[in-house]
Structure P
Amino acid sequence: MSTSTAKQPFDIDLALRRIEAAVEPYPKAAMFELAELGYATPFEQLIACIISIRTRDEESLPISRRLLDVARTPAAVAQLTPQQIDQLITPSTFHERKSYQIQTIARQIVEQYGGELPCDEQALLAFSGVGVKCAHLALGIACDQPWISVDIHVHRVTNRWGYVAATTPEQTMVELEQVLPREQWVNINRLLVPFGKHICTGQLPRCSTCPVLDMCQQVGVERHR
């Protein structure tokens with residue numbers, strides 16, 4: 001059950017510094033780790049995000065590398081058939097649909113942008129099947145642009161803190177844009193993905209060892225460890 005003791009005002013910069021230390025032992029969010037491994041172009045990041053949809057990070061990271069190690073540019077991916085792409089990404093959820101989507105995007109980049117995906121939100125969102133979460137994450141990581149990408153972890157954690165009060169990830173993104181310091185817009189996804197997976201979990205969060213318990217309102221938390 002959530003605690004009733006008075007909480008400190010929520011200092012997001014302090015919270016994220018504490019979380020940075022707390023998640024250090026855990027695997028990094030897949031797309032950020034992929035960028036550290038050198039797969040850091042907007043195209044590579046966008047394709048990796050598409051692969052990651054409904055697929056666990058532990059699986060999506062090696063799957064993305066398997067495809068990108070065969071073809072890393074839009075021109076190279078466009079030369080593959082959807083069936084060849086499908087064989088490379090098969091462990092990913094909805095892999096057959098994604099294989100056609102990936103090849104189509106690669107061909108469009110070649111035809112419309114000369115083979116190089118621009119760092120432009122509207123360009124990414126124009127591709128069929130690319131939503132705000134993937135577009136913002138790719139732009140934030142690959143282009144160093146300030147965009148907020150809200151997945152289930154960012155949504156759950158920030159609302160559990162009481163930092164925002166929203167019922168959907170889309171609403172959470174809008175609210176975070178109003179209150180979150182701009183320099184933390186990309187960082188919050190990098191940190192809250194491992195934090196939400198291993199500490200502030202959906203079921204039985206580890207509140208007893210949470211580094212920001214003194215600030216967290218524990219909204220909706222009925223049982224915890």
Structure Q
Amino acid sequence: MTALTDSKRPTGNRRGRIAAVVVAVLSVGIALWAVPRYLVPGAEPRIEYRDDVAVHLPILSFHAATGGLALILGPFQFFRGIRRRHPKVHRAIGRTYLLAGVLPGSLSGIVVALLTTAGPIAMTAWVMLDVAWFYSAYRAFGAVRAGRIAEHERWMMRNMAFTFAGVTLRAYLGLFIGLQIPLLGPVYSGDFESLFATAYTGAAVASFLCNWMFIEIYLRRRRTAAPGPA
């Protein structure tokens with residue numbers, strides 16, 4: 001049994017490295033593509049904001065900046081080479097990710113969600129995502145402070161799944177728009193804005209729930225596959 005388990009580890013490690021690289025590339029790419037629109041003076045944000053609430057755009061820009069920082073830093077916490085060979089670097093990245101990225105990003109995200117113009121369903125999904133994002137960071141930080149490394153890793157994986165919603169949102173949005181194009185005439189009477197609003201609501205819900213379901217299934221399968229005592 002031990003030999004069989006050991007023979008499978010290189011394949012699992014290789015898949016893990018590939019997954020970490022893919023997540024890193026997508027996360028950094030989306031952050032560099034989306035965030036500058038909120039930081040460059042005069043640039044128009046990619047989503048609607050409320051002109052009647054003066055703080056909406058500044059808080060939205062702050063949320064984009066801190067969320068973008070979390071997207072850029074988060075994947076590198078799962079690179080084994082950094083964790084094992086450069087533990088101080090790993091800890092520095094982790095602290096910056098949590099304290100400068102996730103913490104302010106989640107709290108400002110709740111405000112942004114409550115002010116959204118996308119409707120009550122999207123608002124609820126965003127609030128739940130930000131609360132889960134904050135809570136998983138809190139649990140991860142508490143676990144590592146107490147020396148519970150395995151528990152810390154599980155909560156960090158959950159947290160990164162919520163961070164990665166910034167990527168999957170765009171993927172689901174494109175998918176749901178594409179699936180509805182044949183309905184533009186018969187259902188939406190040619191009104192693309194209504195079609196987009198429906199797709200955006202669906203993407204908001206899916207980027208939270210599907211990411212959460214995926215990571216919980218992954219963690220359950222990993223616990224099931226873990227070798228027991230010899």
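Coordinate-derived values only; no laboratory data. This structure is a prediction, so every number in the text was calculated from the model and none was measured. Cβ atoms are built from the backbone, for glycine too; each structure is taken alone.
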*Of the structures labelled P, Q, which one yields 18.5, 61 when Rg and Dmax of the Cα atoms in Å is computed from its coordinates?*
P
*asked:* To test your reading of the models, identify which of P, Q gives 2.5 for distance in nm of label points 7 Å out along Cα→Cβ at positions 19 and 35 when calculated.
replied: Q
*One of P, Q was used to calculate mean count of other Cβ atoms within 10 Å over residues 83-90, giving 17.8; which?*
P
*Tell me which of P, Q gives -16500 when you compute helix-only ellipticity at 222 nm (-39500 (n - 2.57) for each DSSP H run of 4 or more, over all residues; to 500).*
P
*Figure out for me which of the structures P, Q the number -0.38, -0.44, -0.65, -0.86 belongs to, where log10 I(q)/I(0) by the Debye sum over Cα atoms at q = 0.11, 0.12, 0.15, 0.18 Å⁻¹, for residues 51-162 alone was derived from the coordinates.*
Q
*From P, Q, which structure was relative contact order in percent (Cα under 8 Å, 6 or more apart) = 26 calculated on?*
P
